[in-house]
Every structure is written in C-alpha cells, then in structure tokens.
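Following this line, the structures themselves.
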Structure P
Amino acid sequence: MTEQKYFSIEEIKRKLERYCVYQDRCHKEIETKLKEFVLIEEAKNQIILHLLEHNFLNEERFSKSFARGKFRIKKWGKQRIVRELKFRDISEYNIKTALKEIDEKEYLDTIHAIATKRNAQLKETDFYKRKKKLTDYLIRLGYEFDLIFSTLENVIEKK
C-alpha cells in the first residue's frame, strides 16, 4: 500500500507552475496531472485559474509550439498535427492558428525530402507496390493525399 502524500494548494500551484514552465502544456495535461492529488473540484478550478491568470497555461501558445515542434522535429504533416491537437481538446480556432506556424514552402520541401529518403530506403522493385508503401508511410505521417500523389510523381520514376 502506497502512502498518500498531502500538499497544500500553494504547494500544488508551485509544482504545476514548474510543470508548465518546463514545457508548454494544454488543459487536458494539467487536469490529468491534478488527478495525482486528492482535491475537491473547487480547489482544482482555483489552481487552473491561477495558472491561466499568470500565463503558465496558454492554449494558443501550446498549440503553436506543438505544431512547430512536431513538424520540425518529427516531420509530421498537418493532418496528423490536427488529429493530435483535437485529441488534446484544443479549439478549432487554436488549431487554425497553430497551422499558420508552418511555412508552406518548408512544408512542401519537407514532404519531398521525406519521400525521396524513404524511396531510397525501399527494396521493393515493383512500381505499384513501391508507390503504395510510400503513400502509406506519408499518410501515417499525416500528409494530405493530393500533396502525396503530386510529390510521388516527382520522386518515383516508372520503369
């Protein structure tokens, strides 16, 4: 049996402030973190309000940095980013704002670079199977169908 530790509301506020400062967080992550503490609903609301008032919790900032990070580091496409933000209960407005953080030219260059690199790694010799594997890979990364097909026209040459 684990012993339950008790914290004052001020201690919990400080812990969550550090949690938010380390990395931008969304409301859902904060609510999940608050479940670790035994609190009444009013105390939870008071803590969330404190984080909002002192700008530790900012959904727009979170969604922008999430979109930038997932695109630049993990090379995710817009559809995957939108899906993940919706999973975190981010509003449509903030999702649209977040997608504006992705430069269109950089986006097109990235999908082309990913497709070219993946094409070089594939051992498949059959044109259609190769195209299917590349398409599936790019769909998993969250790129749009029309963009995938126009990119693949330039990347794979029919033999």
Structure Q
Amino acid sequence: MSDTLDTLENITYDELNEGDSATFARTLTEDELVLFAAVSGDVNPVHLDSEFAAESMFRERIAHGMWSGSLISAALATVIPGPGTIYLEQSLSFKRPVKLEDTLTVTLTVLRKEPKNRVVLSCDVRNQNDDQVVFGEAKVIAPTEKISLRKPRLPKITIES
C-alpha cells in the first residue's frame, strides 16, 4: 500500500459540489525562479538581476506572474479536481508581487458546475502573511472516472551558469 503523500487521486464531476475547496502550497526558491525563467524564456531583469530590480518599483527581484499561475495549474491537476482534469480557461488578477522565499498557498473553490462536466473554480493565491497575491477563476472539464495513481518522480535538475 502506498503512502497518501505519494498518491494522486481525483475528485470526479459527480463528486464535486459548490463550495468544495482544497489547497496547494509552494515556496519560491532561487532555483525555482531561475528554472522558470529558463523554461519560459522570460528573462526580464526584474526577475533575475538584483541591481536592476533594486531600481524598480518593487526594490527587489520578484517572481514571474505566471509562476503563481502555474501553481494554480498544478493545484487543478493534482488536488481538485485532480488527475484527468482538462484546463479550459483562466482569468488572473495580480494583486501584489511575489518575492524570493515567499510561500504561496493556492485555494481553489468550486463556484459552479456546468453542463458537459465543466466546473468553474475561484482561485485565491496568498503568501505566508495571508496577503492575496493573485485572484481569478478557472474553468475545467472535470474527470468523470475515478483515478488514483502514484505521483510521478521528477528528475533532479541542476543549474549551471
């Protein structure tokens, strides 16, 4: 029997109810920030250059806005509804910057169920001080069949400059 931390299990369309919610948390590390820049191609110096960022309106390096957005995607894919979810739409409003070592918690809440297994969820992202950093709504196609699987192991990635 596998440990629940190593297992991903979805919540099917029929199991979901308005008001259901779940959370997903992640901390922005230097490696995460650099890897996101490398994968996305977004090398804006406000993310990567401390001297440049010190002169910006934020006074320090900040995360890519879509790093926060990617956490919403991860929460939809792994927590609620979970494996088998198909992402259709996303609205995002960026409320405040995310800084290195911030821990963000994504809270997804089912707003409504629509025909054809569509589900609309509110997406509330807050930092460790409970300050809202991102807010929006996502529309997904929720899975109709129950899935429980072992969480994939990701390769170790090293960064060379």
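We did not get these values from a lab; they are worked out from the coordinates using the rules stated. Not measured: the values here are computed from a predicted model.
Looking at structures P, Q, which one was helix-only ellipticity at 222 nm (-39500 (n - 2.57) for each DSSP H run of 4 or more, over all residues; to 500) calculated from, given that it came out as -6000?
Of the options listed, only Q reproduces it.
Comparing P, Q, where is Rg/Rh (Cα atoms, Kirkwood Rh) highest?
Working: P: 1.16; Q: 1.01.
Once Rg/Rh (Cα atoms, Kirkwood Rh) is tallied for P, Q, the winner is P.
For relative contact order in percent (Cα under 8 Å, 6 or more apart), find whichever of P, Q sits highest and give me its label. The partial results should precede the final answer.
Numbers: P: 22; Q: 32.
For this comparison of relative contact order in percent (Cα under 8 Å, 6 or more apart), the top structure is Q.
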